[in-house]
1. Upon calculation of distance in nm of label points 7 Å out along Cα→Cβ at positions 21 and 69 from the atomic coordinates, which of the structures P, Q produces 1.3?
2. A value of 0.65 was computed for FRET efficiency 1/(1 + (r/R0)^6) of positions 53 and 109 (r between Cβ atoms, R0 = 41 Å, to 0.05); which of P, Q is the source structure?
3. Given that mean count of other Cβ atoms within 10 Å over residues 13-20, derived from a single structure, equals 11.6, which label among P, Q identifies that structure?
4. As an exercise: helix-only ellipticity at 222 nm (-39500 (n - 2.57) for each DSSP H run of 4 or more, over all residues; to 500), calculated from one structure in P, Q, equals -20500. Which structure is it?
5. Computing relative contact order in percent (Cα under 8 Å, 6 or more apart) gives 23 for which of P, Q?
Structure P
Amino acid sequence: MSSEFNTAEESPGFTLWQVTNLWQKSIRQALEPFGMTHPQFVLLFSCKWLNDKNNHAGITQVQLAQHAQMDVNVTSQVLRTLEKKGYIRRSPHPTDSRANVISVTESGDEIATQTVIAVEREDRAFFSSLGEELGELTRLLQQLMRR
C-alpha cells in the first residue's frame, strides 16, 4: 500500500488530525477543573449563546445540534448529562409535540461563563504562535465548513 505523499507531514488530513488532537488535549485540560467534557462545554455554551441571541425564548435540540455540527443522538446524550448536573432544563415545545425547548439554568449560566473564559484563554495560548495569520486560518477553516 502506498500514499501519494512522501511524508506524513505533507498530508493535510493527517496534519489536521494531529493538530486537532493536540488542541483537544489542551481544551480537556482547561475544562478538567470544572468537571466538564469538551462536548458538554460546546453544547452548554452554544445553548447559552443561542438563547441570549433569541431573547431567551429557548431553542430546540435539533437547532442546538445543527449549530454545533454534532450528531442529534450524541447531542441528546450530552444534554441528558447536562440536565442531570442541573445546567440545562428541557421543557415541552409549545407548538411541536416532538420537540423540547432547551434553556440554561442559573447554575448552567454561571459554569458556562466560567468555562468559556478558560477555553478562550487556552485557545489564545494554543494559537498564539500563528500571530496575525490566525485570521487566515479561521477563514480557511470556515471555507472548509461550507463545502
Structure Q
Amino acid sequence: MENQRSSHVSIPEITQKLLAAKQEKGLSFADLEKILGRDEVWIAAVIYRQASASPEEAKLLIDALELPPIYIKELTEYPVKGLGPVVPTDPLIYRFYEIIQVYGFPIKAVIHDKFGDGIMSAIDFTLDVQKEEDPKGDRVKIIMSGKFLPYKKW
C-alpha cells in the first residue's frame, strides 16, 4: 500500500482500505478521474476524507475499486477537514508548510496588490497537479485557483 502513515496524522481506516483496493486494481487517480468524471485531486480528497461525494459519485468509486457498498454512506458524510494542529512530518506535505512559511506573506502582499484586502477561497477552489518534463529533472507544477473574496465593510 502507498506509504501514507505518519506518527502524527491518523489515516482513517476507510482511506487505508480504499488505497489498498486502488493499488490492488492498479488504478491511478487519473484513471479514477476518467471513471468518475471528477478531477483526480478532488477524488484523492474524498478518499482521504477531506471532501464528501454524492451517493452517485461514491457508488462509482466503490464500484471501480470493487469494494462492498457499505462504504458509500461514509464517503457521503461531511468530513472533518485538515491535518490537525501539528506540523506535518511527511517530507512532501511539510514542503507545502515550508513554502507558506517562507512565501506566505509575499503571496499575501501580491494578492493584496492585485485584488485589494481579502482572501482566496478554499471553498470556491480548484487545484491541478501537472508533471513538467525537464532534462535537469522533472518538475511538479501545481495550479491553485480560488475565488477572491474581499473583506466586507460595514
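1. Source structure for this number: Q.
2. Corresponding structure: Q.
3. Attributed to the structure labelled P.
4. It traces back to P.
5. Computing relative contact order in percent (Cα under 8 Å, 6 or more apart) on every structure in P, Q gives 23 only for P.
Every number in this text was worked out from the coordinates using simple rules, so none of it is lab data. Here the structure is a predicted model, which means the values were calculated and not measured. Cβ atoms are built from the backbone, for glycine too; each structure is taken alone.
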